[in-house]
Structure formats: structure tokens, C-alpha cells
Structure 1
Amino acid sequence: MIEQLEPVSGAHFAFTDRWGGVSAVPYEELNLGGAVGDDPEAVRVNRARAAGALGIDPGRVVWMNQVHGPDVAVVDEPWGDRPVPRVDAIVTTRRGLPLAVLTADCTPVLLADPVAGVVAAAHAGRPGMVAGVVPAAVKAMIELGADPARITARTGPAVCGRCYEVPEAMRAEVAAVEPAAFAETSWGTPAVDVTAGVHAQLERLGIRDRQASGVCTRESGDHYSYRRDRTTGRLAGYVWLDGYDGP
């Protein structure tokens, strides 16, 4: 149900797959996205199950209203009754406050500087990667005391460059911004590798501790893929720091 990665100095990273939840077809089973047409009660149960498996409070998880842009919000508590902002990255210095990112082919990016006590979650699809959402998240972390040399970066399951077919003109536009994203499908047509682009951006920012998932969502029946199925659920990536700052 959940791949919980090795903690780094009290920073925790986790990525879900599609199993272990209660959602019906076509969202089976562990859909964590609340805006894809699934039964809201099923999503609530799924989020509670995922949080329980991670040992975190589902009511404290901070989600985003993701729009494929570069905007970042700094948070210190759950949204509660407030509107969830239209951002694609969130950053916190609050220990014990889990941040979450939803994906179904896009690259989920989890970042942590445990020494500074700063973590971030970012949603990097093709438009967001080009717009610079990951550098924007790192910039916000630095403004809160993080040092790129100490930041740990983990990216989760995403569509790979062998499967993310795009028109030739789109590939050229993306590669003009991020050459590392230039790719070709396994069947020989133009493609984009968003995860490769994200890792190139992280490297230029001075972040050396980086790991990428080996899972391609389009190829894996254990993961949701919008490009493969269109109507489908959403995976989640979670990042948080040990401790509890309250409230």
C-alpha cells in the first residue's frame, strides 16, 4: 500500500500505490484525490488508512489545490475550514506537520533539511517543471533557513521518458528550458522525461542527496496513470519531520 523510504535524520518520506483502500472501479482502491469524481467518503477513508499506516494524524495532513503552476505556500497548520490555495508546492518548519502531494503521472517531489527543520512537497508535471515549481520550493526553503547542501530530495513514481509521448514542438519547447527532459519513447517518437528534468534542476541548485523511484506509472498496474486510463485515482507522496510543535 505504501512505500515508506528510509528516514533521514528524522525526516520521513513515503509514496502510496493504488492498493489497500475502499474506492470502487475505476478508482480502485486507494484513491487519495478528492477532485477526480470518486465518492468523498471513500477518499476520506482512504486518507485515514494511509495516514494510519504511516503513524500520522489524517487531520493534520496538508494538501494542495494543484494547478500545474510555480506557486508555493508556506504553512504552519492544516487548512481547516479555510480554502485550500491553488499552489503546487508547500513548505513548512512545523515539526509533525505532514505535507502531501497528489499525482497520477506527474513527478512528486519531497524535500527536507532536517538540520534547519524545513520540509517541502512539490507537484512537478511538465508545465510545473518548465515553470520552475521545484526551484521555487527550494528558494522558499532557503528563505526559512535550509541549505541546499543539506537538503534530501526524493521523487516518487511518475511516467517515464520512454512512455511520455508529446508532439515534437512541445518537446523542443520543454528542452529549451530544461535540456535534461529531452527524451524519446520506446517506440521512437518525441517524449519528455519530467523526472530527469527535475533532478537536473535539483543538481544545479546544489542538492546532491537525490533519489528517484524506478516506477513508471504508465507501465505499472499497481499505480494510477492518467495518461493510461484517463479516469483514475491519485497517488500521494508524504513528507514530515519527527516531533510535534503544535497546535
Structure 2
Amino acid sequence: MAQVIESTRRVLREHFGINTCPGQFVIALAGNPNVGKSTVFNALTGLRQHTGNWPGKTVDNAQGTFMHNNKSFLLVDLPGTYSILAHTAEEQIARDFICFGRPDVTLIVVDATSLERNLNLALQIMEMTPKVVVCVNLIDEARKKGIEVNIELLEKELGVPVVATAARQNEGLAHLIYTLHQVATGECKTKPNQLKYSPEVEQAVQLLLPSVERLIGNKLNSRWVALRLLDGDKAFIESIGMHLKLTGINVIKEAANR
């Protein structure tokens, strides 16, 4: 366990320019643009934050810290994206950080007035990692528009904790911090409901899984990697080779193409 933690800290430092303290939990903050993600970030971290650029990119990198139950949390604000299928530099940063940085929790902020549009990103991230908390922000704006969000039902449908907030008014933030702590420490076990694809895609995934699992072990979500190989995502395949130093990934890619 100690080796895994040290390995993760090294990846964060060398690949993402992020230095963590011993015992500190890392939270990735993800969401579409204009969902109040920056407001949530500022509300949680206050003045305990700093900004820079992601290594090799001209994209802003904001980090901040907060404490709960004598535990330190580092909140990393990922670029606002509509997807993590990596068609832009921002999407690639978000995808690679969640995938290879292995945050203890990924906090996904969605707009309570536009859930249908925002949940697309949440479902994509839930395919990558089970350690997810969904923050339904702007709940005050939803109330003004007569929109009611059934948080309990949404939580049941997604299979991960869901917290309603109005970050500008600090509404729901205490419960959000508590929930992040529960998931980070493992006191709350999450089990995201996975998307099911067409029979043809599911069959192809099952054919690829043994080879993928043999190559990457438990370093990544094997099902998600198999799906990306079926996509023919060249940039992701290159990222796997760079971050995990794997040489057999191209063999599996060729098998997927066949």
C-alpha cells in the first residue's frame, strides 16, 4: 500500500507538477464550463490556493487546500470540459489527470438547471473511476425556475453520492466536505452504475478484456481502456505508454482494429 501511495505521489509530481504532503487526500474538480465550478473551488479553499500552468501546456492549473477532521485535502481544479474523449488540450488534461493521477475522489460539478446536458461528463468519468461525488450546484437557481431535483433518486440512478449546493450562498458545502471525506477515506463505498452499449460493442469489450487486464493489471479500469481502444484513440494509447511505460499496448490496439 505504501508503495502505491508513493508511486502515485511521484506521478503527480513528475507528470502533473503537483506536490502533495504525506497523508494528504487529492480531489480532482471536474465539470462543464459555467456550472459554478470555480465558485465551488473558491468556497472550499478560500485563500489557500495558488495558480500556474499544467506542465507543457498554456492551460491554467489552480490548486487549493482545506481541512476536515484533521485531514488535509488538496483540490485540483481541472479545466472546464464537456467531455473527456480528449479532442482538446483541456479534455486531455482532465482525462489524463483522472486516469493517471489517480485522485482519491473526483468531484463533478453539474448545473441543477441543466442536468441532462451536464450528466454526460459525469457518466464518462464514472466509467473511469468509482471514486466519484456529484455536486448538483446552482440549486438556488433551479428553485427560482421551479425546477425540483430529486437528489435521492439521482444518487440511486448514478450509484455515487450526490450533494445539492448553492456555492455562492455556502448552502450544502458542509455536507459536501463531509461526503468527500467519507469517499476519500473509504468509509463510503461507491458503485457507479455502468453504461451498457450495443451487443456488438459489449462482445468486443469482452474479447479485449483478458489482454488488457494482463497488460495493465489494476493500474487502470480495464473496461474503460478497452472501450477507448475500440474508439481508436491514438492520443490515449500514447498516454498509456508514457505514463505506465507499457510496450504491448500497440499489440492490443491492433487486435482492437481487427
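As an exercise: distance in nm of label points 7 Å out along Cα→Cβ at positions 152 and 184, calculated from one structure in 1, 2, equals 3.8. Which structure is it? Derived from the structure labelled 1. Figure out for me which of the structures 1, 2 the number 16 belongs to, where relative contact order in percent (Cα under 8 Å, 6 or more apart) was derived from the coordinates. Computed on structure 2.
When mean count of other Cβ atoms within 10 Å over residues 104-111 is calculated for each of 1, 2, the greatest value falls to 1.
Suppose mean count of other Cβ atoms within 10 Å over residues 160-167 works out to 22.9; of 1, 2, which structure was it derived from? Value 22.9 for mean count of other Cβ atoms within 10 Å over residues 160-167 corresponds to 2 out of 1, 2.
Structures 1, 2 were shown, and mean count of other Cβ atoms within 10 Å over residues 88-95 at 24.2 was computed from 1. Source structure of the calculated read-out (helix-only ellipticity at 222 nm (-39500 (n - 2.57) for each DSSP H run of 4 or more, over all residues; to 500), -15000) within 1, 2: 2. Look at mean count of other Cβ atoms within 10 Å over residues 16-23 for each of 1, 2: the largest one is in 1.
Taking mean projected area of the Cα convex hull in nm² as the measure, the highest value among 1, 2 is held by 2.
Read-outs throughout are calculated quantities, based only on the coordinates presented, and are distinct from any laboratory measurement. Because the structure is a prediction, the values reported are computed rather than measured. Cβ atoms are built from the backbone, for glycine too; each structure is taken alone.
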